[in-house]
1. Work out which structure the value 29 belongs to, where percent of Cα pairs over 29 Å apart was derived from one of I, II.
2. Taking -21500 as the value of helix-only ellipticity at 222 nm (-39500 (n - 2.57) for each DSSP H run of 4 or more, over all residues; to 500) derived from one of the structures shown (I, II), identify that structure.
Structure I
Amino acid sequence: MTDAITFLLSPAAFVGRTVLTVVAELGGFCIFLVQGLWRIAIPSPSWRKIVQQVYFIGVKSIFVIVLIGLFTGMVLGLQGYYTLVKFGSEGLLGAAVSLSIIRELGPVLTAIMITGRAGSSMAAEIGIMRISEQIDALWSMGINPMRFLIAPRLAASLICFPLLTAIFDVVGIGGGYLTGVALLGINPGTYFDRIDAAVELTDVSGGFVKSVVFALLVAAISCYQGYFTHARRDGFGAKGVSLATTAAVVFSCVAILVADYVLTSFLL
């Protein structure tokens, strides 16, 4: 019986089943996340696996982070200048660009870009291992898949997200400098002086707190979707892997934006 027919015959039953499914999924995800974090430290983590994931998640993402950070800063510089010049406050461009990037755009865009590049790959790789019974083979050999597959990815994400966010922030501020100073003629001393006066340690630390939370969400959601590919009701095999990968990217992006709002409410 399809969901549409169930809804037509008994709307209350459809709503109840949907709520129970969502609660069960959230509960399973929280247990999965706690187990993954526990396996990072106990027993001792596989440092070789963590280094491999740091290279895959972090090093291979540097180019795209630098590219997006540069053009984000340039666009902010351009839009900010033509907005501030209407009020005779173009000297505040450095503060506007730096605060926008450090507080919001740096952590959020970094997390979204890593989701598209590395998160989807994690979900697909673990999903293929699941449907090809490689995860079952690990269990049969006495190897805990949570420690061997999930924990290194969580640990690497916790390392890479803040570092990539810092790179994005620096490059983004440099992009704003290129637009505001090199193209539009703002005094370079004024640009950096406004940054120094406006940016506080709480702004920087708040951005890093967001990046750590985003790291946990993206890595856990991507690994969770891949790990339980075989349990999907809407597809199996190759189709299940594709659906799990799509769900990992969509859910991660939604979680990033929701978490960003919640964290901003507490950090402001």
Structure II
Amino acid sequence: MVKTVSRTVGALTLIAGVVVGAFVGGSVGAIVGVLLAMVGFQALTRGVEGAPYITAGIATTAGLAYTAWVHHLSPTDIGLGHATWITGGLWSLGIVLVVGVGIGIAGGTPRLRHLFQDDRVTQVSGAVTARRVLLDIPFGTVLIEEFAFRGVMLALVTNLTNSTVWAVGVTSVLFGLWHVSPALEMHDAHQQATGASWTTVLSTVLFTGLSGVGFALLRLFTGSLFPPAALHWAANGSGVVVGWFVHGRNGSGTSGDSHQADDDA
């Protein structure tokens, strides 16, 4: 019953966000609308995986794209201009290779293996792990977060403040705060978590906020949304794969869907 109410409220908040973003209050209204839509998406998809999660991510992204269109943001403004597709793709390929190798080496280092011991990763089957890495993370988590924070929101705040510095700062702070709820889930699921949950939340918000700065600078430097999306997917996906390979395939858990393992960053 509680989950049903939460998801209903989430769906209504998401819809309200798209309406507010598209039709209320200019750039400020658009920014508020994007935030409402993102909060609604998070409430709607809490504990959801697979097709429903991916569908919600794509639908929310479509709503944010409509907001961008109403406010006359061009594909170039949100990092999707045709002129950057090739260079953005090449950057993305290099990023995936480097990050994948780096996280793989970390997972193969005995002293670092405990960092990957997350119940949400280790207690599922290989098929679920593959689905998360190839579908849930890129078409759910990465799509919606990058399009919202490094795409539409970055462009809106830049237009409002006429400052890329402010845009990077604001979107990065919001990106960090976006991870408060996932941080609580991570604390409960991580076998190595010690101390109060607030320390996990604080460290996660700080880390993801700083990551948001890096993602935004990469987006601005390359002119493309593809490289930060690739970095985001590579970091999350590689962590899931390495965590399962190091701990899960030899562990006791082979259950199906549990909680979402892809909200860490």
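1. Traced to structure II.
2. II
Each reported figure results from applying straightforward, stated rules to the coordinates on display, with no laboratory input. Keep in mind that this is a model prediction, so the values were computed, not measured.
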